[in-house]
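What follows is a set of structures to go through.
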Structure I
Amino acid sequence: MNPQTVTKHYLIAALWSSTDEHGEPLDAVYTVDDIAPEAQAKALEDCTDFIEAHARQLSGLSAEQIGHDFWLTRNHHGAGFWDRGLGDLGQALTIAAHVYGGCDAYVGDDGLIYLS
């Protein structure tokens, strides 16, 4: 599993599921290229750690699914690992993702996207 590919989809999900201070979806204006380098590095670190810790459980899932679901699940959105029809595996991955805590995407004063 390529951590960079998982991270790309994780960040795409972050933009898709987040809004600016006016309630506009971030992905309407921003792309992954607009995410601050330090935020991209932290996302890669979290995704790599998650993949390495749960490699066996994640086998069979695509990088897109993993990245998307990791973002949504860790942030307690209405979709994620638990709703893919994976049964106990989905529940185990949900618990594992929740360990990372919530993370919010926001627009910084410099116009770049940051993660908190």
Structure II
Amino acid sequence: MRSLLYITSALVVMALAYWAYSENYKTQASLDRVEELQHEIGQMQEQLAVLRAEWAYLNRPDRLRDLAELNYDRLGLLPLAPEQFGRVDQVVYPDEDLPEITETFDVFGEIEQ
């Protein structure tokens, strides 16, 4: 009876050792993956910082003003000026009541009554 208990105990210890060994390797693999992901995140943050800097550089007001002046003939853009901006209370909003629709148009553009 004791030998059966010893053998069972030895098998349980071996099974637990195998389980701990496999869990250790899974943990090491997970930690390696986390390190890779953190490295990728760092690279992407650097790329994002570069893109934001480029965006800020390309959207400089003096550069946009020069482009608007150079392409005025093709685009008709005017340079921004402070007097072009207004306050919110100066905005005219449409009336709440819309006029009643009395005429309809068919597909060919003829007026129907």
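Where a number appears in this text, it was derived from the coordinates with a stated rule and is not lab data. Source: prediction; values computed, not measured. Cβ atoms are built from the backbone, for glycine too; each structure is taken alone.
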Margin query: For Kirkwood radius over Cα pairs in Å, which structure out of I, II has the highest calculated value?
Written below: II
Notebook entry, point to check: Where does the value 31 come from, among I, II, when relative contact order in percent (Cα under 8 Å, 6 or more apart) is the thing being computed?
Noted result: I
Margin query: With distance in nm of label points 7 Å out along Cα→Cβ at positions 54 and 70 coming out at 1.8, pick the structure among I, II it was computed from.
Written below: II
Notebook entry, point to check: Out of I, II, which structure matches 1.5 when distance in nm of label points 7 Å out along Cα→Cβ at positions 78 and 94 is calculated?
Noted result: I
Check: Just checking, which of I, II has the largest value of distance in nm of label points 7 Å out along Cα→Cβ at positions 30 and 62?
Finding: II
Notebook entry, point to check: Just checking, which of I, II has the largest value of distance in nm of label points 7 Å out along Cα→Cβ at positions 14 and 38?
Noted result: II
Note to self: Quick check: -15500 is what I get for helix-only ellipticity at 222 nm (-39500 (n - 2.57) for each DSSP H run of 4 or more, over all residues; to 500), calculated from one of I, II. Which structure matches?
What the structure shows: I
Note to self: Between I, II, which one scores greatest on distance in nm of label points 7 Å out along Cα→Cβ at positions 22 and 102?
What the structure shows: II
Checklist line | Comparison of I, II by FRET efficiency 1/(1 + (r/R0)^6) of positions 6 and 46 (r between Cβ atoms, R0 = 30 Å, to 0.05) - largest value held by | finding: I
